[in-house]
Structure I
Amino acid sequence: MVAFGALIFPTTYSVQPASLARALEARGFESLFLPEHTHIPSSRQSPWPGGRELPREYWHTYDPYIALATAASVTTSLKLGTGITLMTEHDPIVLAKQVASLDVLSGGRVLLGIGAGWNAEEMANHGVAFSDRWKVTRERVEAMRAIWTHDAPEYHGQFVDFDPLWSFPKPVQAGGPKILLGASSRWVPDRIAAWCDGWFPIHQDPARAKAQGAVDYPAVIGEVRRAWRQGGRSGEPDFTIFGVGTNPARLDALIGMGFNRVVFALPSADADTVLPLLDKYAALAHTR
């Protein structure tokens, strides 16, 4: 069974997270995903992977955890996801507490999409060098898992180092929420097998994929499964793709490739714009 969700940059000028969450749950969607940027450096030296001009919602978006908490308070079953949490912008002890608190208060509904980020100046403002971003990400994920699963966890790495500590509550979900890796490099399969629970790539429009450097989704899914088995992981990895549009043929193709969750793209706009689009997505979802 394929699950369907939606992603939006929530801002002061877009439909508000609580209203959108209610609308999603009423229409039978499984999940709501929110992105993250604490800020965007005004230098704008790092090129945006999505094109030339960076949309203003990137520096206008709400904090995802506060926004998801408002969504949790008005829903009962909707899963609450980050798409994505930038691990280079967080102290892992604090983030472990935030994620666990949201998971407990929502009754175990959190999905944690994570990544390292693309903006070198942004992560430098948080004290992380671009060249270290993936080592930092790995250590912070491992440290969070330790906090979620041990009464007196400790962690000793190059970038994260702490002696035994106490941190409660623990997440409702055993071992913590699923961690979905938002990246598409050749290292993705091994990283997922070692310290994540699934793959969370952004959707590429086939018409523009050649210019952007096409990602072979079926090949990566196959490699993730191979690395997962070789790593001795039990169960199955999660395969979620986000930023999908209204093309039904493309939707069917993505499902056929092996994605078990499709997250539709919503514009950072008001309810009069977003809700009719949500109805179109719901019609697509309910026929599959």
Structure II
Amino acid sequence: MKYSLRQLQVFLATAHHGNLSRAAASLAMSQSAASSALAELEHQYGIKLFDRVGKRLQLNALGQALRGQAQGLLRQAEELDLALQQHSAASHLRVGATLTIGNYLAIHIMTRYLQDAPGARVELDVANTATIARRVKNFELDLGLIEGELADPALEIEPWMEDELVAFCAPEHPYARTRVLDDEAIRQAQWILREQGSGTRQTFDWAMHGLLPELDILLELQHTEAIKRAVEANLGLGCLSRLALREAFRRGSLVPLETPHRNLRRQFYFILHRQMYRTSGVDQWLALCRQLFS
């Protein structure tokens, strides 16, 4: 075996940062040591892994092809190192979750995971579907829990659980008396919605096919709580996951609205990079998700 794990660390850090000095700093190495490690790796196999674009080092086709294998090998090495130190397979797990899942499900999953895996660490990144997918694809996250539909050959996408969006209004809104939205009422309403790129917005747009060009969208917001507060202030109607609205419906601060002719059901998914090594921690997290919320 000609390569070392340190060389692979430098290769992956450089791929992530696009810059040798930042890669060296992230590994607590000098720039010259990182440069030597990368140069030696390329020289040993007579290959080039990067193209220089201005001041950036950008992965070439070969580097892209090898990145996943190198990432997987290092993840296995880290898991073995931790097992040898702690006599445990617990590891550092990097999880991405979309806002609904992150705010209303992931904390409960994380609590159970940490109870079942003493010594483990979980880093939770909460963002919209597009951002989580990009970070999984760039090997920055071990897995993602998302609300939106995706089609990407680099990602493995597994169905998880069903969810449903619900339209809602303030108790003072005229629609609170009828509690039913036909297509004409949907057209006449002002809407406060999630931003483009979110799974919630994707589901809403699909459900409103044929009506979208006629909808009056007053605000597009990135956070579910901001949408709920704006609707409570009677600025318009909202549409969010039932998970995010249970307490508000129970208190009566928001009123659910039926949409009998519009399908607002959707699926939550797990996403993983096809080339990333699946650690025991990832398998344990997925099993726990299915156990708690399937």
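Set I, II, criterion mean count of other Cβ atoms within 10 Å over residues 9-16: the highest-scoring structure is II. Tell me which structure, out of I, II, gives 2.7 once distance in nm of label points 7 Å out along Cα→Cβ at positions 57 and 249 is calculated. Answer by label: I.
So distance in nm of label points 7 Å out along Cα→Cβ at positions 233 and 265, computed for just one structure, reads 3.6; which one of I, II is that? The read-out comes from structure II. Consider the structures I, II: one of them gives 60 for percent of Cα pairs over 23 Å apart, for residues 25-184 alone as calculated from the coordinates. Say which. The read-out was computed on structure II. Suppose you compute FRET efficiency 1/(1 + (r/R0)^6) of positions 1 and 201 (r between Cβ atoms, R0 = 30 Å, to 0.05) for every structure in I, II: which one lands on 0.90? It must be structure I, since only it matches.
Could you figure out which one of I, II the value 5.9 for distance in nm of label points 7 Å out along Cα→Cβ at positions 41 and 169 was computed from? It traces back to II. If Kirkwood radius over Cα pairs in Å is computed to be 19.4, which of I, II is the source? Structure of origin is I.
None of the figures in this text is laboratory data; all of them are computed from the coordinates on show. The model shown is predicted, which means the values in this text are computed figures rather than measured ones. Cβ atoms are built from the backbone, for glycine too; each structure is taken alone.
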